[in-house]
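Structures are listed in the sections that come next.
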Structure I
Amino acid sequence: MSRLDSMLRRLTAQRDGLNWAVTQISDMEGDVLDMGLGNGRTYDHLREILPERRIWVMDRVLQCHPSSTPPAEDFLQGEAEPMLEKLASSPSRIALAHYDFGRGIKEEDVAEAARLSPLIAEVMHSGGLLISGQPLVGFEQIQGPDTIAPDRYMFYRA
């Protein structure tokens, strides 16, 4: 599969997974967390499909498209560990989290996701959903939408 086809497959899975997750958390209280702002496309989509929810965003640096810049009070800038600890110390709990950290080196990205999983668990609302392109540990893996290959995106319940 070409890198272009792989990217299209990933982005389609990401969008379909987030749209599916919205229906799954409709009766649940809590905020949303986008881990890995990047260009801001996912954040922009989350704003559109969850306009009534607070959306926390975290990344090492703010370098997104100007139209996708989160409000300063919702942007946690820095390394993941202290930002997750800061969020865990707040009263906010997360109903839906999207994990998109990574540098593109599979072994390192998988190790980072495993290392961050306990900290992510601390911010999650009981029964909340996590959507991730990397395997997370300590969560119940669940079946996402049938349109998404199981190895492309993973779905978890906290």
Structure II
Amino acid sequence: MYHYKTYTIDEALLKLQNYCAYQERCHQEVRQKLKEMHMIPEAIDTIIVHLLEHNFLNEERFAKTFVSGKFRIKKWGKYRLTSALKKKDVSKFNINLAISQIPNTEYIDVFNDLAKKKANSIKEKDIWKKKKKLVDYLLYRGWESHLVYDKVNELIK
């Protein structure tokens, strides 16, 4: 028979405080972690309430940190950012708040740089295939289609 480690609420709480202190977490990740620790639903709720009350868990802060990191490091556009946060069950309010933190000029600058770099790296000779590759790349990264098509037509002639 398989025996898994059991945790008291205090032990689980300490473990989850460290888990949340290490990096920003969303509610869904914390709930999942507690389920993996085989905590009962009542204990999970108690621990989550404690983490919220003591500011270890904060959905708004998580959303802002997530958006900032994925935008600056992975160069994700607004669609991909929104979609990723929705998958993590972040509220629409906090998603919009986090995305609104990206300055518009910076958003467009990052997009333009990304599009230029990628266009220059595509070795395709056929103009239509090259355009398709660039469009696919930018759409996959979550950039708005009107931005993508205008930019592709400007860069590849």
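Throughout, read-outs are computed from the coordinates displayed, never taken from laboratory work. No experiment lies behind these values; they were computed from the predicted model shown. Cβ atoms are built from the backbone, for glycine too; each structure is taken alone.
A compact table of results
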{"read-out": "If Cα Rg over 2.2 N^0.38 Å is computed and equals 0.96, the structure in I, II", "value": "I"}
{"read-out": "Top of I, II by distance in nm of label points 7 Å out along Cα→Cβ at positions 27 and 139, largest first", "value": "II"}
{"read-out": "Structure from which 24 was derived, relative contact order in percent (Cα under 8 Å, 6 or more apart), options I, II", "value": "I"}
{"read-out": "semi-axes √(5λ) of the Cα gyration tensor in Å, for residues 19-74 alone derived as 21, 11, 9 - corresponding label from I, II", "value": "I"}
{"read-out": "Top of I, II by distance in nm of label points 7 Å out along Cα→Cβ at positions 91 and 107, largest first", "value": "I"}
{"read-out": "Structure responsible for -23000, with helix-only ellipticity at 222 nm (-39500 (n - 2.57) for each DSSP H run of 4 or more, over all residues; to 500) calculated and labels I, II on offer", "value": "II"}
{"read-out": "Structure with the greatest value (metric FRET efficiency 1/(1 + (r/R0)^6) of positions 43 and 115 (r between Cβ atoms, R0 = 30 Å, to 0.05), set I, II)", "value": "I"}
